[in-house]
Structure formats: structure tokens, C-alpha cells
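*Asks:* Dropping the structures in below, format is C-alpha cells.
What follows is calculated from the coordinates using simple rules that are stated; it is not laboratory data. Keep in mind it's a predicted model, so treat the numbers as computed, not measured. Cβ atoms are built from the backbone, for glycine too; each structure is taken alone.
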Structure P
Amino acid sequence: MAYSEDLAERVREELAAAGIADIDEIKMYGGLAFMVRDKMCACIGGDDGEIVMMRVGKERYDELLQKSGALPSIMKDKPIKGYIDLGVEGQKDLSFWVETALKFNEELVNSN
């Protein structure tokens, strides 16, 4: 399974604009995962390589699913609470989603 290099570059640009320096890119789940402070923050992949999966946490999951273009991430036919997939419509607001995922990432890091 391939991933969109254009979409990966958009995520890179958003992370750079947010001032995040501690980023690793790892090929996983048939796509490309962006690890921030050793925690998965975003992943590019899907059947067509055009889906962005954002790690937003369980606390705001239901609220964030109401946003335009937000879809539940599905793995093994079950939604993964805390992860949201962004199709084309959701990717229009990629800055918001990266910011939201980074806030959750910071909460994860600070809880350890």
C-alpha cells in the first residue's frame, strides 16, 4: 500500500509551521506515520494512500467527529476511538487537525 507523498509533505509543512522539531517518520500500517516526541501523531495511508489519520484522544473524539470531513478510523472492522480519518473535505482544515493532534500529543507526553 502506498501513501501520497504530496499529502505527507503537507503534514510535514504543518508540523514545521507549529515549531515541532522532534519528528520521526516511520513506515507502518502500509503508510507513513509521523511520530512526535516518540508518540504517533498522524499517519498517511488508506486504500488509496489519500487518508490522513490523526490521533486526537478519546476525550474529544465524539465532539471532533462532528466536524466536516471527519470520519472514524476503522481497523479490523471496528472504529478506533481516539483516532480520526480525514478524507478530502477534512484535509481542507489540516492546520486545525494537526494543532489538535499536537495538543493531545503534548498531553500524552506530560502524563508520563
Structure Q
Amino acid sequence: MDKGKLIDYCLEEARKGKDFGTLREELQAFNLEPQEINQIIKYVDDNLLTNALHGAYKSHRREYLMVGWFLLIVGVLATVLTYTGVINMGDSYLIVYGPIIVGLGLIVGNRTEV
């Protein structure tokens, strides 16, 4: 079996939850050198960690994006409600630019790439 197929097999089995000890034993059955086995296991481990980190990064970006939209909507809504007189502040009104700017910053900084 060629090395590429072994790596693909190990990646698939590791994603299914098979531990590295079992994978190492299976690779030893193919009479591979210990150095080759270590390289394959290291590659599989690095690949799994990279995928997990990328998933967490995307999740955090999505959360910050939602917080940005929330702040933007709250800021605009508070400004509009005081300007129109729905929230009575006498002869003045409130411009809530802090949450609007921070919300826009979070939206722009965490938008997904096209």
C-alpha cells in the first residue's frame, strides 16, 4: 500500500475516533520503518489539530459578527428613538455613536471572505 493511501486511511480512522496507539500498531503490520510511522502519526495529529483550530476560529468569528450586529442595531435604535421623540428627552436627543462604531468594526473585521 502506498504512503498516500496509508495517510488517508489513518486520517479517516483518526477522525472516526481511533486512537494513535491502534493506528501505530496497524502501521507496524505493514512493515514500515519506525521513522515512517512516526512521520505519518505526526502528520495525522497535525492535520486533526489544524482542523480543530480552524473550526474554533470560525466559530469565534461568527460570535463576534453577531455581537457586532447587536451593538449596531442597539446603537441605531437608541439614536432613532430619541431623535423621533419615542424616548422623550425634552429638547435634546441622544446620538449613541460608541456602539455603532464598535458594531461596525466587529462586522467589518469578522466578515467571511468571499
Structure R
Amino acid sequence: MPKPVVLVVEDEPLIRMDAVAMIEEAGYEVLEAIDADEAIILLEARSDIRVVFSDIEMPGSMDGLKLVHAIRERWPPVVLIVASGRLTPLASEMPLDTVFLQKPYSEAQILKALARIA
């Protein structure tokens, strides 16, 4: 059985590497994007992405909140997880069923959020 695919969208290389390592160790296949534009390209190319785990504050054409709204519209079944160290969005600012993690997040928090796809 193929591993569930998680797309990590994070512009900060060290944070992205840590998140990727934690998620891979938990048994998931992980794809990486440095911004929303790259994430959209990957989502358009791969129909097997089950989860998008995105930073909120990113450079590029859209931030993480705009990205998760775009994903919810185009790929409704994708599980959405967003994280930030500075911003705490209101539930009304995120698509329904989006999980928010405050940075620095723990491996346990990530794994609990990922367990929702099982």
C-alpha cells in the first residue's frame, strides 16, 4: 500500500527540513515546496497529495492562508494544516477543518494533525 503523501510548504530551509524529517519518520511520503506557487504546481501535477502542511507567512504571490483557501476550492478533500510563529488566525480566517499549529510545534502535534487522514 502506498504511503500517504504530505506536501510541506515552508520558505525557511531549516524549519522545512525538520518538518520533512518528522513526517517521513512517521511513515509518510513528503514533497517540499518553498512557496505557494511551487505548491500549486505540485498539486496540479500529483493527484495523490493527501495533506498540505503550510507556513502562513511566506514570500511570493500568496501567503499560507490564501494558499489553503485556494486548495480547499480546487482540491476539497486535501487535509489542511497551517503553522505560524507570529500569527494566530481566527477560525473564520481559515477554511473549515483547517488545523492550526503554533510554532515551534512538536512532533506529537504534527502527528496528531496527520492522524486525521487515516
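*Asks:* If Cα Rg over 2.2 N^0.38 Å, for residues 18-81 alone comes out at 1.17 when worked out from the coordinates, which of P, Q, R was used?
*Replies:* Derived from P, not from the others.
*Asks:* Could I ask something else about it? For which of P, Q, R does mean count of other Cβ atoms within 10 Å over residues 2-9, calculated from the coordinates, equal 20.0?
*Replies:* R
*Asks:* Also, I was wondering about something else. Kindly point out which one of P, Q, R the value 8.3 was derived from, the read-out being distance in nm of label points 7 Å out along Cα→Cβ at positions 34 and 90.
*Replies:* Comparing all candidates, it corresponds to Q.
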